[in-house]
1. Computing FRET efficiency 1/(1 + (r/R0)^6) of positions 17 and 97 (r between Cβ atoms, R0 = 35 Å, to 0.05) for each of P, Q, which one ends up highest?
2. Suppose relative contact order in percent (Cα under 8 Å, 6 or more apart) works out to 15; of P, Q, which structure was it derived from?
3. Given a computed value of 3.4 for distance in nm of label points 7 Å out along Cα→Cβ at positions 25 and 105, which structure among P, Q does it belong to?
4. Identify the structure, out of P, Q, from whose coordinates Kirkwood radius over Cα pairs in Å was calculated to give 14.5.
5. Taking helix-only ellipticity at 222 nm (-39500 (n - 2.57) for each DSSP H run of 4 or more, over all residues; to 500) from the coordinates of each of P, Q, which one would give -6000?
6. Quick check: 96 is what I get for volume of the Cα convex hull per residue in Å³, for residues 33-72 alone, calculated from one of P, Q. Which structure matches?
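Just so it is clear, none of the values below were taken in a lab; they were calculated from the coordinates. Because the structure is predicted, anything quoted here is derived from the model rather than measured. Cβ atoms are built from the backbone, for glycine too; each structure is taken alone.
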Structure P
Amino acid sequence: MSSDECIFCRIATGELPADIVYEDDELVAFRDVNPQAPTHILVIPREHIESLDETTEPQVELLGRIQLLVKRLAGEEDLDDGYRVVVNTGPAGGQSVNHLHYHLLGGRSLGWPPG
């Protein structure tokens, strides 16, 4: 899939609307349109990366920045009791949009195992 066809790339460029809670030169975070918890935020790189399987060693700093942003957003959302971070990879892993994205879920008790 090209970045022109990718819904998350189009959100990152502002072509499609989203409830954006954070953005900088490398990352965008926005509320999921189909939330699975009271807090459900997606964190994406602006760069089109298909999945976690497509990441490489030079992207380690970017991946670290994503993790730190998730932590920051969890604090801003008052998820003091805990939260879950999910990265679905591939069809069997539940990935429905082929652009690397982290789900920040919280605001309710999250059971285990997940769906």
Structure Q
Amino acid sequence: MPQPKIELNYDKLDALLQFKVSLPFIADYLGVSRDTILRRIKEDHGMSFTEYHNLRMERTATKLQQKAIEMALKGDRTMLIFSLKNLASWADKQETTLEAGKNILLNYKLEEKK
């Protein structure tokens, strides 16, 4: 007689994945084997544990970004600067890198001293 199918508590699993914990920790916490987690995710969602984990982490990152933007828009100057630098690619200074062997043409104008 086949063993009963072990169900996976996705609410608890998803909550744990917000904290970027490992598969062994999750298995121990949920009281199921690693193989059960891998198998259930594959059967129920058609993806690997890594894919499922990354998807959940993207949701967490999006929530954090939304909160950062909300704080910046409410006037938090530190969060405004952080958001501009990290979400809008702003920088304090522009850095230019050159590939080896490439030539640079500089044009400038000299002015006479009076």
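1. Details: P: 1.00; Q: 0.45.
Top value of FRET efficiency 1/(1 + (r/R0)^6) of positions 17 and 97 (r between Cβ atoms, R0 = 35 Å, to 0.05) goes to structure P.
2. Working: P: 29; Q: 15.
Structure Q accounts for this read-out.
3. Working: P: 3.4; Q: 5.6.
The read-out was computed on structure P.
4. Working: P: 14.5; Q: 19.1.
Working through the options, I get structure P.
5. On the way: P: -6000; Q: -17500.
The read-out was computed on structure P.
6. Numbers: P: 96; Q: 61.
Only one of P, Q returns 96 for volume of the Cα convex hull per residue in Å³, for residues 33-72 alone, namely P.
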